[in-house]
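Some structures to go through are shown next.
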Structure P
Amino acid sequence: MSARFFVITGGPGSGKTALISALARQGLATMPEAGRAIIRDQSRIGGSGWHGSDRRLFAELMLQWELRSWHEAQALEGPVLFDRGLPDVVGYLELYEGGAPGHMHRAAEQFRYHGTVFFAPPWRQIFAQDAERGQDFDEAVATSEALQRAYAAAGYKLRPLPLAPVAERARVVLDHIARATA
């Protein structure tokens, strides 16, 4: 386990990326979300590795992204925030394909983050669809539930973030990180 690697997870449109961007502006090291970048790249090259086409390939690409991010974070100093983590890939496949292959579970077991994972719950008031987020709110809720199960199964404790402005959410994360790394 890397006690200085902190994950913020949750379903689509729950405010994770906005929160991580705010924390990055305060000087924290961050690792970006895999899904959006993969969708953009796959769309640009006409590839099938995205949610609306080949979900298994999309999951493999996300797995590789998350592994690379985990390894790259080793070279960074201090706490590192991840916009999603390896158990997200497991949760994604559990939801959409009925299960994830063994190597994905092994990756989530071997490449660890801090034992407490920040969870951004579904939040209808800020949820929005866009070119890369085709899921509706009900699908966001189902994704959120699958992620909670995946992180719990991987042995993590989920800490729900309040449905509150970014500054308040950031304070919750920063206070927890300060206590955890003291």
Structure Q
Amino acid sequence: MFIPTEFEGLWIIEPKVFSDARGYFYESFNQQVFEKETGISINFVQDNQSLSSFGVLRGLHLQFGEYAQAKLVRVLSGEVLDVVVDVRPDSPTFGKSFSILLSANNKKQLFIPRGFAHGFVVTSDTAEFFYKCDNFYAPQYEGGIIYNDTELAIDWQVEEKLLIVSERDRKLPTFREFCRKV
């Protein structure tokens, strides 16, 4: 099932899961179905996967310009709070955030169009996070927004003192600073 959000191009995907005594099966991505349901033509060129422990917060990251990326994200094991921020200046949801709980149990996926900063925090003991990108990684075109920006006021649902954030992510600019740079 494809569920549109109030953010143009941002979709929640709930796959049809076939379960029996052996386990389960589901189709995690089908380009024809995706394009039919969303109206978005996509060509994924890179898959990424990470393993993180409770409280690890990765984000808020994005690539811009000709190396902007759309992503299809999901959790293979564990659970995360996945968060996006719309940084498209002409969007009616510019500067607003959206969050969703993604887990191995609910098998939900989130399609994130280009023009969104993305991050997640692990809310289980560990989590394996997987995502497809429609553009290659280009470090010279990457940027981000500090996770605890007061203007965005994102509720990460994990106490601040328990968060594990990389030094690089702690140095990201505020939303306003980011907007002035791009």
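Here, each number is a calculation from the coordinates, and none is a lab measurement. If you're wondering where the values come from, they're calculated on a predicted model, not measured in any experiment. Cβ atoms are built from the backbone, for glycine too; each structure is taken alone.
Observations on the structure shown:
- For FRET efficiency 1/(1 + (r/R0)^6) of positions 27 and 43 (r between Cβ atoms, R0 = 30 Å, to 0.05), the highest value in the series P, Q is held by structure Q.
- Test item: mean count of other Cβ atoms within 10 Å over residues 115-122 calculated as 19.8, pick one of P, Q: P
- Entry that produces 3.1 once distance in nm of label points 7 Å out along Cα→Cβ at positions 123 and 155 is calculated, selected from P, Q: P
- Origin of the value -16500, where helix-only ellipticity at 222 nm (-39500 (n - 2.57) for each DSSP H run of 4 or more, over all residues; to 500) was derived from one of P, Q: P
- Distance in nm of label points 7 Å out along Cα→Cβ at positions 51 and 75 - structure with the largest value, from P, Q: P
- Structures P, Q, by relative contact order in percent (Cα under 8 Å, 6 or more apart): label with the highest value: P
- Computed 15.5 for mean count of other Cβ atoms within 10 Å over residues 91-98 - originating structure among P, Q: Q
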